[in-house]
1. When volume of the Cα convex hull per residue in Å³ is compared over structures 1, 2, which one is greatest?
2. Check the numbers for distance in nm of label points 7 Å out along Cα→Cβ at positions 79 and 223 across 1, 2 and tell me which is largest.
3. A value of 2.7 was derived for distance in nm of label points 7 Å out along Cα→Cβ at positions 247 and 271; which structure in 1, 2 was it taken from?
4. Assuming 0.95 is FRET efficiency 1/(1 + (r/R0)^6) of positions 71 and 231 (r between Cβ atoms, R0 = 30 Å, to 0.05) as calculated from a single structure, say which of 1, 2 it is.
5. If helix-only ellipticity at 222 nm (-39500 (n - 2.57) for each DSSP H run of 4 or more, over all residues; to 500) computes to -15500, which of 1, 2 did it come from?
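Each reported figure results from applying straightforward, stated rules to the coordinates on display, with no laboratory input. Everything numeric in this text was worked out from a predicted model, so none of it was measured. Cβ atoms are built from the backbone, for glycine too; each structure is taken alone.
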Structure 1
Amino acid sequence: MDPPFQEKYKSLFSEYTMVSKDKDDNLMNSNDGFELPLIDLQRLTLEDPEIREQCVEEIRQAASEWGFFQVVNHGIPQEMLKSLQNEQRKAFQHPFSKKAEDNVLNLSANSYRWGNPRATCLRQLAWSEAFHVPLSDISRICDEHKSLRASIEDFAATANTLAQGMAEILAENLGVSSTFFQENCPEETSYLRMNRYPPCPFSSEVFGLVPHTDSSFLTVVNQDQIGGLQLWKNGRWINVKPNTEALVINIGDLFQALSNDVYKSIKHRVLAPQQVERLSLAFFYCPTYETVIKSSVKPSMYREFTFREFMMQIQRDLKATGDKVGVSRFLL
């Protein structure tokens, strides 16, 4: 069922040596790691305004200092997350040939993705496979996977509510309209990405997911206990300890521009596991293509742009250089 990474990228692996010029000691996963800020969202529902405000301040501080944080009591039942992970595993267990033909889930063309067709070296290769699922396409998932379809529908609805609530809290002190996200981020414009990272014999040389930032307002991530997520912080890559009781939330490029860099979209990557598979599920909270991104914080560091302009620029950069440049393209 695994993608044929070595066959497809034979020319890259033929140049493989154990001692790379750009050797990265942090590519080997470690049991040592950092605990992301952990926030109990139940405090937002309490009547005591001081407790609520303390929780709000913790969210904003984590988004500003880390760009990542974890949340518990987030409103998404653990049973739902476990069920979805089981259904996700079943979808990936199909033969690679069936997945590659996009007829496993009956989604639109190119919904199944693996590797990196633009890779020119091993460090650009992603040793992973994924199902990219726009929320508008969930109803297309075939009856063979109706349990997956139902699980995704339930998760998408609750993750959307969570993301919108976090976005509104983060935007309260930015001068952004209180109805901005409700008006510009209908549920069908967001998408899910189900990720699987197969065991990799070249885990010291190949990423599970290459360094990147997210092209969303916010991303909500559910991951297993395997670990492998790393963040770029204080000039180095740090391991993030997995917490199976919590969801990870991170700031995307759009929120960095909207906040005028008050909140940071942090570069992150995923290590390729050596001996066991790793699963994760990401919900990307995105607006309509016509939504205008502009900061209410003055003087603005970024020019106004639409989400469509942003995504088109990303595609141009990927085609030209193989890398995403991101929100810095729109700096004034």
Structure 2
Amino acid sequence: MELRHLRMFCAVAEYGSFTAAAEKIHNVQSNVTMRIKELESELNQQLFVRQKSGVILTSAGQVFLGYAQRILQLADQSRNALLDNTTPRGLLRLGSMETTAAIRLPKVLAKYHGQYPQVQLSLLTGTTTELIKAVECHRLDGAFVGGFHQNAALHQEEVFQEELILVSSAEFDSFSELCNQMSRQTVLVFRTGCFYRSTLEHWFYQAGIIPGQVMELGTLDGIMSCVAAGMGITLLPRSVVEGHTSLQSVHCHELPPEFAHVTTVFIRCKDTFVTPALTALLDLAHEQLAVDSRGTHALDEGALALNLDCAEATKTSAAVH
């Protein structure tokens, strides 16, 4: 078994066909097919189910994929440890919640790319649960997720604070009015595993609120557009809402502090080599996002008149609890 076999195997697993994998790794399809057959023969296991439309992993292939990715990562890390350990270069695979990727990261990544052009960046968006799993399986070098988690395998560090707000259509002027109508409201959220969704569900439980129904949407723009159109409510960071084009068509309601203030955390596996590329990214993220977070907070204090019924929200929150 050679590293090239593992690289080909991982490429086929990722792209779902021998042809696509061959193109991605700049090889010929027949060679990739032959090497996978050799690997299956050596392991005495079928790793892929061949179909007309491509290939899918067998159960044995799923198990082997995790080990193959880990072996390749260790090989890359050992090489990096012996090379120049001061200049950021190579592949850096990041993950992020969609809201963070949409609002917080663009400035960071643009500045990082300008300063370190030898780093090949990739960014995967997903729910906090999905991102944690991807980091644990070494598919990502690190990820920005919501909150701290009980996981001994992860190194976790706070990057910035976020304020969550309840967002409704403009027809609801007060928090109390919205709560009274909650049983008839549709809650618009990302799929299960989203940190903000779990926070909203926890608040519902603590406040004894039962919403009408839950609808999952795949994009931030989709959620905001549906809220603005009067389709339902959602929970999002204030920075996301105030930077969205639908701001004038929605109404923002403050939550109790124990639910409103959350931490965005960067996670990585404790047992991985921290490359110069990742170190530089984290330094820049701490610098840039801390400044942005302070700036947003200052702006919020001066912009409370943006259809926020703070006094009503505070009074009603206390009554609900």
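1. Working: 1: 139; 2: 158.
Result for volume of the Cα convex hull per residue in Å³ over 1, 2: largest is 2.
2. Working: 1: 2.8; 2: 3.9.
Biggest value here belongs to 2.
3. Details: 1: 2.7; 2: 4.7.
Comparing all candidates, it corresponds to 1.
4. Details: 1: 0.95; 2: 0.05.
Of the options listed, only 1 reproduces it.
5. Details: 1: -9000; 2: -15500.
Matching structure: 2.
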